[in-house]
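Computed from the coordinates by the stated procedures, all read-outs in this text should not be read as laboratory data. Remember, it's a predicted structure, so these values are computed and weren't measured experimentally.
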Structure 1
Amino acid sequence: MATQYDYIVVGAGSAGCVLANRLSADPANRVLLLEAGPRDWNPFIHMPAGLAKLVNFKSLNWNYSTEPEPALNNRRLYWPRGRVLGGSSSINAMCFIRGHRSDYEDWAAAGNPGWGWDDVLPYFIRSQNQARGASELHGVGGPLSVEDLSYSNPLSEVFIQAAEQAGFAANRDFNGPAQRGFGLYQVTQRGGRRCSTAVGYLKPARARPNLTVLTGALTLKLEMEGRRVTGVRYRRRGVTRSVRAGREVLLAGGAINSPQLLMLSGIGPAGELERAGIDVRHGLEGVGANLQDHLDICSLTRCSQPITYDQLSELRVGLKYFLYHEGEGTSNIAEAGGFLVSGRGRDDRPDIQMHFVPALLDDHGRNRLPGDGYTVHACPLRPQSRGRIGLHSDDPSQPPAIRANYLSEPEDLEMMLECVRLSREILNQPAFKPFRGHEIYPGNEVIDRAGLIDFIRAKAESIYPPVGTCRMGSDDLAVVDQTLRVHGVDGLRVIDASVMPTLVGGNTNAPTVMIAEKAADLILGRAVAQPEVTAAEAA
């Protein structure tokens, strides 16, 4: 194995697989991709409905927990993150959402020229192979397949009908001209199989002789000479090695691992590093700060008919899927959903997102409830609370300290109450009458404000999009500039969801892919992205 490469990419997740593909497309670039987890061999990764099983595979998941959250009864909240080729794109619910165009205008206005909507749209288009065809907002021929669900539970259509009865619009394309409304999610699937970034981006590039992919390789620290990062040190199969980067090291570990590795390498807040016994190589106060996450509340209702996914024959579903790639096994479980503007909205942007699950889902599916039922997830899209990633020790094998600081801003609690109110409003519509049993959570007896707040503090959970801990910007607390170079350090960029200044209005996988697509062009000195196949060619 070589000891020097042009580019070293740390983390083979949603961003890292994109970078590995785009940078190694030029045979002159020698690229090393390091991933702490294993290959994506597990069949439940590729079977979309298998995501319900993946929660039990700790070898594929970092299995993080927050520190005790003061506003949530001092609970430690579960934060699953993919530890496998494809990262969280190999274990998520595959919902393809870009966010609202104004989210990116906010990024640009916050001192990040080149990251407005018109700047990022070409990269969304280039990444995509849209089954519905090309348009001004969608691309074909890209590595990431985006399709309509090939199967959905009848209750998902009932949910959409109920939302319309409650006065909300239907929307067939949340990534179209308008985001607001309710419908079925499009998913990152290809022919009924999950299309993670490992499948869409990395697999086609694996045979390139200039790309080396190492799994089971835990990156321990960045190696530096003065203010320049020259390579990395990693451990694989019990052996520690160092490898040099002739051009750049690219951190793509995500909003938790990237700031952790920076701090382990002596780049970060001086106080945090000193408490962990780490020498400060470059003081950068913003590393680990600005942590944002979508806090989610689930409303569960007993179903009076046995048509949910709770009592399915796993043998029947599995045989049908593995033989024909058909049926319930192709479901992403969170099939339907919507975006709406609450009564507390400050502009016309949707400020709440919902996911409907035709099954009882409690504690991320880890607590199996008896009987049949259905679940509505609801989360405020732009929380005001901010947390931080810190260190427990200087040991890279130990998890970092995750302090999400949920509900530390009063407005976030008010928005969570809106989420419960609107979920109930939809679930109480006539469309659900033939299926409605009793309300499990919050419970029919919980109607007053105090009771609902107690419910939120007891049951709210993350819906998995942590961002912001290596924020892009030009102020003193920014970690990277608009080209994603780390401030004050040469030869190092961060390219993942941690660079987002603020959460986007929706799921964050597609925006993370976009960030990596744009970063590849920034690294290679290319101008604006061109789609893989133009609309005219597709026609």
Structure 2
Amino acid sequence: MTVPPVLEVESLSVSYKGDRDGAHCVVDGVSFRIQPGEVVALVGESGSGKTTTAQAVIGLLAENGRVDGGAIRLAGTDIAGWPQKRLDAIRGARISLIPQDPGSSLNPVKTIGAQVEEILAIHRRGDKAANRARVVELLARVGLSRPELRAQQYPHELSGGMKQRVLIAIAIALQPSLIIADEPTSALDVTVQRRILDLIDELRREFGTAVLLVTHDLGVAADRADRLIVLQGGRIQEQGAAAEILASPRSAYTRQLLADAPSLAKAERRAPRPVGEGEDAIVVDGLVQDFDLPGRGGSFRAVDGLSFAVRRGTTHALVGESGSGKTTTVRAVVGFQTPTAGRILIGGADPAALRGEALRRFRRTIQLVYQNPFGSLDPRQSIFEIIEEPLLNFERLPKPDRARRVRDMLDRVGLPQAVLDRRPRALSGGQRQRVAIARALVLDPQVLVLDEAVSALDVTVQAQILGLLDTLQRDLGLTYLFVSHDLAVVRQIADTVSVLHNGRQVDAGPVEAVFRNPSSDYTRELIDAIPGRRLALSA
């Protein structure tokens, strides 16, 4: 007897209506099936139609989105034309969503327990006492410690991984037949990511739930999916068994995705730079950073005795999970805060000892590129004004000379001159990050600090930015301090690495040496948690 599919999407087409022009098709003739207990991954870069397809399935398209054609059959029933009120009856009960961002997906003014209980109340699954008991049971089921306490807490009191577990508890509360997981771990550290994906997999096996996994990370898809659907420009490039597609991709686009995915180890590492004799551009010696605890007394030690040196023209990576001390170290290195103890030298200068004009001159020698290109650029400024601004702050150049420097820098980061008059909102994420790099480089710094500078980007765009950084380093002799929680990216770009855990350095040395022979259990856990590693090891 043939088991009917949980979900069958047939010739689905979706468009968005723009402000000025007509409707723009973003999903074009997409068809696929998901069987009970199966994990099917939708993969592709931003704009490929992944999330729009998932939103159409659960009936949560944006206001300007519409289904133009096709069928969406849930257990044989076409729900594509259902009104919202009718869809409300099956959301949570038969089909659930685990959204991407745990930070913005929970109500900040409601307790965790109230938000989990809400799904039970909406579908009238029990009285108040029974629902409260069920909430505690669900929170325990998704692995939250002290579930009774968690039910009384607010979202800001939980970590990102804990909040994502709450969203999973809401999604499984009524044991739906299909869960849509939309980039469910993209904002999480690799070890937390693995635990969340393990949890989803465990619940899938226990309840026979089908999972539609939306991800741009082919490493995650390689580890977790039974079948892959590769989308580009709203159309399916290929679909089939995950192992077959990853071993022998038919489309050029899939081959490019595989080549660009650091965790799958398909892309060749660039030739390492010598890290033996030579001048140190950065020296961190015995860095200690304490922070006072307001209202509690005492202090918290965020960095404890960290030491490393970076040869000029090389890349050193700081690796670790959230709370490991990476960002605190960066803030001390760029002179934003004075160390509690220890010493930092940048090109032989100690920023903690500089004052006034000397400190101002120092700041142009070291520049910072932030994680999020969507938040680090002033939305009111043009691209020209954004790149020009450091020159106005640090150099008194004639206007024509400033314009020439801006245009030269735009060429160097591979952007067309046409973007100079645009605002950041008109650019893609990768273009915005190129603008952020151009702004950092316009002052000709010696050192560039990159704080999770590629973690918000799709793998194809990420690969382009990493290639750009490599070219710039070779051409300009730059020294990079590269901060990341992603060891696969670090292995691709860095020469040396420090692994941080709870403020302490637990591993250090040349990247390949640390990868091949890690000295700490924590580093081994980070390496084991790299998604796609099973495929890379079997290749």
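For relative contact order in percent (Cα under 8 Å, 6 or more apart), the highest value in the series 1, 2 is held by structure 1.
Given 0.93 as the derived value for Cα Rg over 2.2 N^0.38 Å, which of the supplied structures 1, 2 does it correspond to? Write down the numbers at each step before the final one.
On the way: 1: 0.93; 2: 1.04.
Computing Cα Rg over 2.2 N^0.38 Å on every structure in 1, 2 gives 0.93 only for 1.
When helix-only ellipticity at 222 nm (-39500 (n - 2.57) for each DSSP H run of 4 or more, over all residues; to 500) is computed across structures 1, 2, the figure -10500 traces back to 2.
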